[in-house]
Structure I
Amino acid sequence: MDRRIRALLSTLVLAFAALALEARAQVLAPARPEEVGLSSARLQVLAEAMKRWVDSHDTPGATVLVARRGRLAFAYTTGLRDAASGDPLAADSIFRLYSMTKPIVSVAAMTLVEDGRLALNEPIAKYLPEFKDMKVATETFDPVSGAQIFTTAPAKRPITVHDLLRHTAGLTYGEPLSQRTQVQKLYKDAGIWSQKWVLADFTRALAKVPLSFEPGTQWEYGHSTDVLGRVVEVASGKTLDQYVAERILQPLGMADTGFQIPAAKVGRLAQPQPDPVTKVTPDLIDFTQRQTFFAGGHGMVGTAADYLRFAQMLLDGGTLDGKRILGPRTVGFMASNHVHAGISTATGFLPGPGYGFGLGFAVRTNAGMSAWNGSVGDFYWGGYAGTYFWIDPKEQLAVVFMTTEPTRRAQYRMAVRDAVYQSILE
């Protein structure tokens with residue numbers, strides 16, 4: 001055979017191998033639904049529901065991926081990436097992950113725990129000295145005058161890494177989500193919700209505001225994972241974006257996920273539409289601009305395919321395609337309930353009835369109680385802008401669903417769960 005032909009064939013083989021490797025890095029091996037115990041006909045219920053949401057202008061577009069037994073059994077994308085331009089939504093469209101950043105950064109922290117460079121019982125002041133002498137706020141009202149009485153006192157114990165992972169640090173969220181308390185008003189005054197921070201400056205500013213409650217006593221959703229991201233930076237000696245990329249994104253082939261969108265990929269960003277009722281377009285992070293705030297709680301973007309690989313890694317006990325991110329016992333530990341009876345969940349417990357909270361996501365503890373279908377041991381989380389995922393180890397199921405509509409995210413999540421579970425016929 002001619003040497004040039006052999007060289008050309010060799011080049012083609014290498015090219016096809018590279019393409020195959022790239023494809024595997026983006027999605028899981030495919031399967032017909034029936035091969036993994038699902039019904040094709042019944043999965044169409046989900047496709048039809050998603051199309052209705054688009055046709056009724058509830059959302060410009062939506063995409064879903066359903067994997068069972070490690071194989072991609074169902075994928076459906078419908079609608080528009082950008083209603084203003086009319087560009088169609090694609091399987092590789094990039095979404096704002098918001099709080100689906102939290103599980104990724106929580107996994108990053110646990111890699112440091114496995115490396116012996118971080119421990120859950122350590123005070124975070126070991127890494128962030130600004131949190132050494134925290135104050136706890138108390139807000140009461142004078143029974144006669146009705147005037148607010150705002151006082152602070154030294155915290156009874158320090159915030160630990162464990163507290164950050166399970167949202168028991170005494171931190172909260174403030175503007176623009178709510179301003180119920182004086183502490184949340186102080187958050188606003190300090191500009192805590194700004195996207196213009198650098199993470200080190202953000203944690204120093206946050207540490208100057210009193211805690212909403214004693215560490216370890218109450219579950220409250222807040223900036224805990226943002227602070228955890230800074231702990232990861234100090235413990236690893238790298239910026240959060242670098243560490244997450246090196247330990248999680250690159251090994252898993254999550255090429256379209258990160259804290260920035262490269263200029264060449266900005267045209268793939270999924271955009272929200274004006275609300276059909278209020279006519280107001282949701283004010284979301286502008287990822288067309290370069291970001292400086294690597295917020296561990298809400299700062300990442302990514303595709304559904306990338307996130308499915310992350311979810312499948314967790315379902316497979318910390319490994320995927322020969323790349324181990326965590327040990328299986330660590331994943332099991334993260335996906336266990338860490339909110340014990342001594343921790344109050346009386347107000348604002350987002351996981352809802354039938355769920356506890358692990359290290360980065362909600363964990364189902366009861367077969368009933370919740371209005372959502374599922375199994376004991378399933379774990380999930382979602383993002384403000386309309387993204388959602390859950391993992392059901394009992395059913396060997398991993399599902400990722402993404403839209404760009406914050407206002408209807410709760411109803412979508414329940415509908416997607418119901419549609420997926422009703423398709424399991426074994």
Structure II
Amino acid sequence: MAKASAKPKSFLKSIPRTVVIVGVASLFTDIASEGTYSVLPLFLTQVLGAGALSLGIIEGVAESTASLLKVFSGFWTDRLKTRKPLLLTGYGLSGLIRPLIGIAATWPFVLLFRFVDRVGKGLRGSPRDALIADVTTSANSGASYGFHSAMDDAGALIGPLLASALLFFTPLGLRNIILLSVIPGIAAWAVLFLIHEKPTQTKKETKKWHPAQDWKKFGGNFKGLLLAVFIFTLGNSTDAFLLIRLSQVGVTVGWIPLLWGFHSGVRMISSLYGGTLSDKLGRKPVIVSGWLYYAFIYLAFALVTQKEWVITIFLAYGIFYGLCEPSEKAFVADMTPKNLKGTAFGYYNLIIGLSALPASLLFGFVGQTWGYPWAFAVGASLAGLAAFLLLFNKKSGKTLR
């Protein structure tokens with residue numbers, strides 16, 4: 001591994017081979033998952049007859065399951081001293097179960113399959129993020145997490161484009177499109193066998209699990225970051241509500257997955273720049289800017305009703321992910337001990353999981369009771385509060401590991 005102080009010669013040369021392999025696996029996974037996700041709200045509402053609250057329950061439970069399991073997979077990967085087995089299990093489980101959504105007869109079956117799919121995501125999430133931390137330094141971790149996010153988003157671009165093309169040009173229908181997601185899901189699993197992993201800890205370190213002792217090893221700045229992330233995520237409900245918003249202002253069914261793909265393209269480009277920017281300027285300034293930008297976008301969703309402008313706002317929303325996702329993960333990696341990277345990402349994802357379900361339920365309840373503009377306004381307010389809290393964190397995120 002290069003010294004922490006070494007400067008990468010270029011963006012591409014700064015990305016380790018392992019990160020590239022994991023990125024390719026995520027590319028195939030997101031082709032499958034986001035192709036399904038882009039049509040899932042339509043499948044639920046138009047084929048199965050489910051309402052907004054049901055969608056909130058399904059997505060809230062699904063994302064909370066993934067985030068809660070990430071904390072345990074984070075503990076396990078640090079104790080097992082390896083990342084690859086949990087990656088193979090997680091990617092394989094999701095790839096096989098996700099397509100079964102296409103055979104669901106009622107929305108509770110969708111909930112069941114989404115739950116198992118997210119179990120797979122939970123098993124792979126923290127070990128994957130810890131693996132990236134293992135092979136990077138603070139000089140290139142933002143760029144590496146940005147590259148991984150960009151590969152995620154590339155898959156999220158391709159998947160909906162494929163789904164939209166199948167809707168426009170074939171008679172397959174929503175069920176068959178979801179069933180076909182098994183193909184890229186299996187490809188994602190197969191790519192992971194190319195990873196050649198080195199042990200992450202020495203043999204002298206304990207194999208026992210002491211969560212209370214581990215928690216004490218994390219400083220107040222890390223815990224302050226988790227508090228701010230919790231507040232922000234309470235206002236960051238499932239993006240499925242944004243797809244419904246597009247439908248509300250007159251966007252037709254065939255265009256919604258296409259727009260979701262374009263949104264992912266914006267995310268892909270901004271992730272490459274956002275992660276690299278946090279390597280240069282520090283994590284905190286980039287994250288605070290991203291959260292404030294999110295608040296502005298959500299206020300725009302609350303106030304604007306003209307179809308063309310809502311589409312523009314939806315696409316611009318993708319910049320938020322590029323600024324925040326890689327920067328937050330690099331911030332976590334910067335703040336935590338080397339032998340507890342998996343555990344740290346587990347806690348980070350636990351916080352997201354604890355707030356994901358109430359976030360979607362809150363949005364669904366407010367949107368169904370008082371209207372979607374009020375729900376977007378609540379999300380904007382919580383994002384602004386989180387940005388304010390993060391300003392008091394003493395770390396900028398540029399400390400070398």
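Read the figures in this text as sums done on the coordinates, not as results from a lab. All values reported here derive from a predicted model rather than from experimental measurement. Cβ atoms are built from the backbone, for glycine too; each structure is taken alone.
Side notes on the structure shown:
- Entry that produces 16.6 once mean count of other Cβ atoms within 10 Å over residues 86-93 is calculated, selected from I, II: I
- In this comparison of I, II, the computed figure 16.4 for mean count of other Cβ atoms within 10 Å over residues 126-133 is attributed to I.
- A value of -9000 for helix-only ellipticity at 222 nm (-39500 (n - 2.57) for each DSSP H run of 4 or more, over all residues; to 500), calculated from one of I, II, originates in structure I.
- Relative contact order in percent (Cα under 8 Å, 6 or more apart) - structure with the largest value, from I, II: II
- Origin of the derived value 22.4, 100 (Rg and Dmax of the Cα atoms in Å; candidates I, II): I
- Which entry (I, II) yields the derived value 22.4 for mean count of other Cβ atoms within 10 Å over residues 134-141: II
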